[in-house]
Structure I
Amino acid sequence: MSRRLLVPLLVLPVVCVTALCAATDSEEPISRRTLPNGLHLTAVHDPLTDIAAFHLALDLSPADIPQDEAGIREIVQQLVLDELRLALSDDGKLSSIRDAIEAGGSISVSADTEYVEAQASLPSEMLSTALETVADMLFGPQQFTDQQLAAAKAKVVNAYERSLHAAADQTYRLFRRALLGKSPLTQDLSVILTGVAAIRPSDIAACRESFYVPARAYLTVVSPLSDQEMVALVERVFGQYQGGTEAAIVRDVRPLAESAVRVGSGKDLAQASLIIGVPLPPYGTRGFVAGQVAYMLLAGKGGRVSSDPMLRQGFGLILPRAMLEQRPPFEVIPPSPMSVPFIGVHIVANPDYIEDARIQVLGHVGAIRRGEFTDQELQSAKDQLINQYALAGKTYLARAQLVNLNALFGGDPQLASDFPAAVASITADDVVKVAAEQFAHHAIGVQMPAN
């Protein structure tokens, strides 16, 4: 279930895993430093590759944006995306790297729920060009015409309107409202669309001047360049831009004070769509690692939820067995980097059976709170988590993204240096403690057929 509304351009698939974002090999030379203008750089040196990959994340969420300018992040990213498309055209300044992209490379920009990002994976000799392009598009003095703004608005509005007809997207929004309450991170679509309609070119310029600055940026580069060479390159490319003075808003992370439900209706729905979830400790902490182990106990191979026959046959659904076996009517949502990470289960069910589905899922969650798992099940969950982590870093782009999001969301560097060892050290008591503290309350988003 993607949280992006803007479709990235020419992007390689990035593995979504439940691992703490970190380097895949604790022996790899990794250096972190902050440039004079505030840009946070992580350089990962890999002398055995001729590929370079980078991930740049800007700490910018709806919580930072005034409500009357809701949606301006997405508008700016769409404008940048349109600029990138032009740069990749036949006579554009990036036409020289099109062959590399067509051969499997990538360069893209997009907006996520709590940050905006740019990323690329290309032959290392093209790294400088890609970095210069992204830096100029994000931090340079870009001027956009009324026509460009109108085109970007139309694309963003169209993307949001399409999401209105996607049951999973709508259910996810309802769930986020239940999980986070009246948070700026959970703006209603009507607020966003109203904000988008009112945005002017001067608003775009002011937003970029305040928020699209290196001091908010986290950049991770994986390349064969040495630490000194990488720092020199990044300082040359990004050092010319002013850091900015507007501090990012610190988002308060706390567990649910009480269980909450948000309900909506969908006129095109034939069945009910619901997401049931529980929060986890802050991203990158030892408690979060224990929460990831709890996720694997629920969703891994042989996990309580993934192997539950009642969930797999659907609640009140009349569908052919072959269809149910091919695509079970539920999906477990893994923990992701965000202010309030969570474990969720998305279920499609007959509307008359949503209470049965709720009881079934929360029964498994409660079993983890009570420590109802064996030593063998715990070890299997930890092994699966470590294996997923190892697989996630097989591409250079995924490795750069994992390391960078760990930096953005404040992951503990000591844990990040050796994630497998951190997982191996998690005990049954650690899992039960996290579950007891975090799983006492749950959030539910549910959509019912309009009739």
Structure II
Amino acid sequence: MALFTGLAQLSSLYLLNYLMENFDAEVSGQVGLIDSMVLMLSGVISFGVQLSINRNVTAQKNWRSNYNLGQSSRVYVSIIILAAGLLSILWGWDKTKLVFLMAPFVALNGDYALYGHGKPIRASMLSFFRVGIPNFGVLAIIWFTDLDIITAYIVLLAVGIFNSGFFASKINEVSYLFLPSKKFLRFYLKYYKVGIFQMSSAFLITGILWFSRLFYELAVIGLVYGILKYFEVFKGVMRILVQSYFKDIRLNTIALKIDKFGMIIGGFLIIPTIFYADVTLALIYEQTYKGLEWMMMLFGAAMVVASIKPSCDIRLLLMKRDNTNVLGYLSAGILAMVTVMIFSFSDYYMYGIPSAILLAEITLLIILGYKESGMSFFIHRLTFLLKLSPIFILILSLYLFTPKGIISLATGCALYILFVSVLFRKVIFDRPVAKNT
């Protein structure tokens, strides 16, 4: 799973880095907006249906009939979106609106059910092709043709989504094509709480760019997206952890195992994103982010906070505690929107989106963590963080008393990896035995 998902994300990062080095920030901004629109489009079409079906697939209760009805309902909504998109294109041309035309492909993509079936490796393989086709395809177009990059990216995104959905249907042994269901509204209303959670979750990654475009110039969106993409990759890694244990995540031992692993990853990220943010940015983007190191540091802090609770929302979902997820994500989403708006009117507007993401992650940690298991949730995780903390005394000394550069960054990372490999190898390599629920 790490191999396929990692390669998919690396292809995205390479494409983004290439665009930022060879084109102006507005091009990367357009790509960021397209990714944001696709994510929000997927959220509208899924709106709770996808996660709820996966919950039923995991429980093995009439999953096939539930899946068929869910897919038919998704198709109906996609047709509405397709019609609205066509009207929007006729009203005023903007090539990013072509995203709306891929709505039926998004609706027919049932690869999400593979995770509920306990087939995460096959799902990650399909994810690699879904993401890799547009990324590698656009790079080939840039190198060998004069075609429009943005239009090509949207078309190749549709091809990747179709590929994933078609082969997922073969693996799931279900049909790929579904007729729209007139009962779609009843089905969506049944899972509206999960839908609010799912939409808010998508909004708090790259979905926030779609909203931020109302307040920021496209060039600013492009610069923010250059670092936000790494936050998205981090979130993808956290999903790998959760999906690896998806069927057992209701168990306390499994949830704590996932969160400990997440905190180990979050601890590692402190080094390149907070201690050595300037070195990391110069290494990746040269002078593009000179003077904007705080943007990386804020996103780094958001990753660290998010690493404490990777299992939390999905565990609450499987426990059917949807009200808690709605409360947490709605609160975090509203706070993020207000933060983006306030910063847009200040001299610190470049830090509006990363600050919004950080405040949202803190809000989610407090609400979801406390609602899941009270103060014991924080006690268990704080205890583990204290066990991790000694290595940071050494890394801080390295940071303060040696010249900052690639060598000191690499040394700090190596020391951390050695520390966790020796003292926390059981957390990393041993599969836990379920002892309680």
Structure III
Amino acid sequence: MISLNLRYVFVVFLLSLLTGAGTLWQVSKLDLSLAEPPLVSYQRTRGADQSKEAPVDSERLEKDLVLEKIEQGKEFLLRMEHPELHGFYKKYDALADSFEARLHTVYSASIIYTLLKVYDFDKDERIIAGVPLWTDFLLSRQSEAPETFGAFYYSYYFGEQEKEPRFVVGTAALSIFTLLDLYERTGETVYLSSARMAGDWLLSMKRPDGVMKADKEYENGQWVFDERESLLYNGQVLAAFSRLYLATGVGDYYLAGEKIAQHFLSRVEKEGCYLGDDYRIKNPISSAWLVMSLLDFYKAKEKTEYKTVIFQCASDLLVRQMEDGGWSGAYSTSGNGWLAEVMGEMYHFCQKEKGVECIRYKEALLGVIGWLMENTYSQENTANLPNPDMALGGLFWNQDNKYVRTDALCHGLNAYLLIVEEL
């Protein structure tokens, strides 16, 4: 595990290097008596001389650490591929060195999406070579049955060779992200056609009030809909509709997205930015999906009312970050990884829109990166595992649960890639 000393060299020093505003940055609040002697002074105050450059060795260490985690994370994701079916696993149990007996469609889509971002960064040709097999698996999960045409099966039990007869709107939405990315890169219409099929199925799942039905499942000889509201699913679908509209110009996608976006604005007006739903009490992860999906929707027509709420609710998330870098109400690497990704996207969006105090998002991202790295399998904390090489680079769930969920690593890698060039 990364030592406290190294974590604070990475997080606190970068904060002080990047900004002279705000509080006194120091680590005296924590007991560092067992840590090694610090490499640099952590203390930074407003008005201090900021013209001097940091020691070169320390500066290199910080960027090299992120580069190392990107490389290790990439290799971990590549190891999560099923050798025959070429889908990806949701979870790796590092303590037992084992996988589940099924493959989840949405995790396959998300891993492809992240690996393509990694390819843009390091040009690893193994990723491009793997795309045809990975996308064959993804496309083979799409339903052609009349009752669910265009939706994606939630998972596949490879022992029984059975597709789970459950179709979740979030699975379709995140698959659309990947399919549109592939279409943009390759121009192959099979990806656009598949994305539109999924989008049209999502249109059939919307309620008049701007809430998506969460899923459609075959139970006891009949189709059953889950009518509960999920901010996470609503946000994913809004982002998918927004991207489909930008890719196709089809107005139905925009209008459906607008209905969700207006529902979000109505909830913020009545309840504030910190929201929950029928699945979860108020929490930062759901609230971050509202921010991120509205950001996607804003790109479609750039209406000021949406930008105002984006910055309002992103600022609300900033003040909820804890001193250790994580968020209150986010207890796992999946949740904090997602918040890291959103902070990275907000930092770049703020710069593009010439917003004020954009550095706050960068500070928040650097802080949570330190938290994520403390919950990552490294050379220092894998010796007692049955298969240390397999676990290396994975983000385990939290300090009490040491299994790896691959979506957590996807979020973490997406966040690292949003900031690494600026370190």
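If Kirkwood radius over Cα pairs in Å, for residues 174-365 alone is calculated from each of I, II, III, which structure is the one that comes out at 17.9? Structure II accounts for this read-out. Computing helix-only ellipticity at 222 nm (-39500 (n - 2.57) for each DSSP H run of 4 or more, over all residues; to 500) across structures I, II, III gives -25000 for structure II.
To which of I, II, III does the computed value 4.7 (distance in nm of label points 7 Å out along Cα→Cβ at positions 134 and 390) belong?
Derived from the structure labelled II.
Just so you know, all these numbers are worked out from the coordinates, no wet-lab data involved. Fair warning: this is a prediction, and the values are worked out from it, not measured in the lab. Cβ atoms are built from the backbone, for glycine too; each structure is taken alone.
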